[in-house]
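**Q** Multiple structures follow.
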Structure 1
């Protein structure tokens, strides 16, 4: 009975879930499949790379995740991913390694945040710069990270700001960074008769 309940919880979860081995998808639930435009069976045996906008994104984020998981066994971020049709969307990834080798066996929970932020208007470079701005990087830091000149970075920031209709970096970051909703108010104390 427990195994049936475990499978039911995995398959019916309201967020996307993946079990992977060495960054190969071994099992994905229906929610994840719908989120990315695949059936779970189509994803089984595929590299995680199929879900990324580019191979460089797959490698860069994988390196950051590997480092974090070596240190703590967990990793989470918000990032851009690609649906089967090539459209980009913003999502939250949380992962936990099940072994000492971070990617040998891991479970991932993925939430679609696209309703909160639409990335479709940004180019890949504008998106990279915007995400680095969210990390508090300066134009010089971004230039070093991306191998660009600071002037090119500033031009990318300006284009991203214009496309998103924001006036400055602070507004750009506030459009991208998803903050959790405030906690519900505490219930009023029960009055006694």
Structure 2
């Protein structure tokens, strides 16, 4: 039910369903499921702009995943932590958690999670004006994302390249990747991305 409401952007209803599930899984002492619920709560708090709560739930999810021995889920929690710190412009902690996520995604052979995380590490490098390092990471991520046709992720990765090439004052390259980003967002009908690249 929580997933259904989440995809309908009904955040309050999503949260209510997660709280109900949490109560039952806590009674059953199912730490694996409690970890999944905690990371979903972290995402909701992030969407609502409650970043302190997002961090709290992310750390709680990591505790549950560590106790249940689920490294793949722990990687998702680290990724969420990295995203939250990135939004807060705490680039040091953001990169640290992205790097932890990348290690765990690699160990669990989750190529999609790994590619996403490498792209995010590259974004941190772009934000900290290490443009060439960031560009290298974007191309590393694109090798997998393009091959698997993840249009939204490809569009986002191209948009990170746009930012990097603007930083390097290479405006032709920036325009080129802006056009590619827009095409991928149109392909996936990702309206937020289309709006950014018109």
Structure 3
């Protein structure tokens, strides 16, 4: 076997290995990117479901608290913002508004015992709590996927491959709003 043939075989093997290596990195980025897209889709589905419940809650509360027009307007605006959110940051901002608005609605309900006892309101309140739990779970899944993707994009040698391809971007986290952080921080202390 001649020297040039051996050199050619070595070059071919190196090129094949290099192509396989880059393809492996690219495919892992595609998988992580799709996982984050799926997680974001889960969040938007839950946010839409909650937004669809909001008019029912408002109508139920309106029957008992007709003079709370400002609160109802706030809820409607928060719902509109949530439905119009296109990015993670916009959704997080809309989420803050929605949490505040829903808090005011449920504060109104506390002032009206007949409303709290209303079966429709109780059902809607249970459904909203279920949706809130699902939103939190979807947000945690999304943030875990975003963390994995962001880490992969920023680490060597993936960062070099991605800079050549330029296709994958880091993702924003769906941050917990200040009201939720305050709830966690202000949790009651239990003493026996």
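**Q** Any idea which of 1, 2, 3 comes out highest on relative contact order in percent (Cα under 8 Å, 6 or more apart)?
**A** On the way: 1: 15; 2: 10; 3: 30.
Once relative contact order in percent (Cα under 8 Å, 6 or more apart) is worked out for each structure, 3 has the highest.
**Q** Which structure, out of 1, 2, 3, was Cα extents along the principal axes in Å, for residues 99-138 alone calculated from, if the result is 34, 21, 8?
**A** Computed on structure 3.
**Q** If we compute mean projected area of the Cα convex hull in nm² for structures 1, 2, 3, which one ends up with the highest value?
**A** Comparing 1, 2, 3 by mean projected area of the Cα convex hull in nm², the maximum is at 3.
**Q** Identify the structure, out of 1, 2, 3, from whose coordinates mean projected area of the Cα convex hull in nm², for residues 3-42 alone was calculated to give 2.9.
**A** 1
**Q** If distance in nm of label points 7 Å out along Cα→Cβ at positions 67 and 147 comes out at 1.7 when worked out from the coordinates, which of 1, 2, 3 was used?
**A** Answer for the origin of the read-out: 1.
**Q** For FRET efficiency 1/(1 + (r/R0)^6) of positions 35 and 171 (r between Cβ atoms, R0 = 25 Å, to 0.05), which of 1, 2, 3 scores largest?
**A** 3
Values quoted throughout were computed directly from the atomic coordinates according to the rules given, and no laboratory measurement underlies them. The structure displayed is predicted, hence computed values, not measured ones. Cβ atoms are built from the backbone, for glycine too; each structure is taken alone.
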